[in-house]
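Engineer: I've put the structures underneath this note.
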Structure I
């Protein structure tokens with residue numbers, strides 16, 4: 001009986017140690033690049049887009065539904081507040097459609 005109790009105690013200690021190591025929050029700033037955008041790990045352990053946080057600080061509040069953050073220079077990793085613009089999603093889509101059209105037709109003209 002003592003052997004079973006000792007084995008159970010060892011397994012419980014191993015499980016607790018393993019579980020605590022997995023649940024440990026990382027130290028220091030955690031960042032990654034996801035689809036070209038910089039993301040950071042928030043206090044709840046969720047990945048958030050850095051450009052949205054910077055834009056929210058710039059406008060002084062939340063970015064409302066139906067609005068997006070546009071990188072003016074096209075560089076998804078340049079999150080300087082001067083490079084970010086909050087705009088309606090429909091306007092953003094039209095703008096990028098025009099940019100793609102212009103690039104496509106510019107290439108044809110160069111050939």
Structure II
């Protein structure tokens with residue numbers, strides 16, 4: 001029985017690595033789709049298209065038995081998804097730079 005365990009240890013390690021890579025990819029796809037949805041129109045159409053293409057590539061790679069292919073697709077999606085954060089940060093900076101609207105408060109006791 002020990003001989004069998006040793007014999008299949010390398011195969012089990014490869015399967016575990018593939019399962020871990022698939023889980024990481026699935027998680028990243030979910031988070032990327034959610035972030036795109038939450039960001040709305042703050043992400044440019046060009047960036048949105050690129051991210052959606054990378055999401056599709058990862059989904060396609062999930063069916064693959066190649067850990068390297070899946071990891072590469074996941075890394076590319078991760079890099080593309082950073083543009084969501086950049087867009088949100090940029091939008092926040094722009095909203096903070098707008099001057100506050102001037103309002104004239106009137107004293108209710110003055111006539």
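Engineer: Given a value of 30 for relative contact order in percent (Cα under 8 Å, 6 or more apart), calculated from one of I, II, which structure does it belong to?
Structural biologist: Source structure: II.
Engineer: Kindly point out which one of I, II the value -16500 was derived from, the read-out being helix-only ellipticity at 222 nm (-39500 (n - 2.57) for each DSSP H run of 4 or more, over all residues; to 500).
Structural biologist: Here the read-out was taken from I.
Any read-out appearing in this document is the output of simple, stated calculations on the displayed coordinates, not a laboratory observation. Just so you know, these numbers come straight off a predicted model, no measurement behind them.
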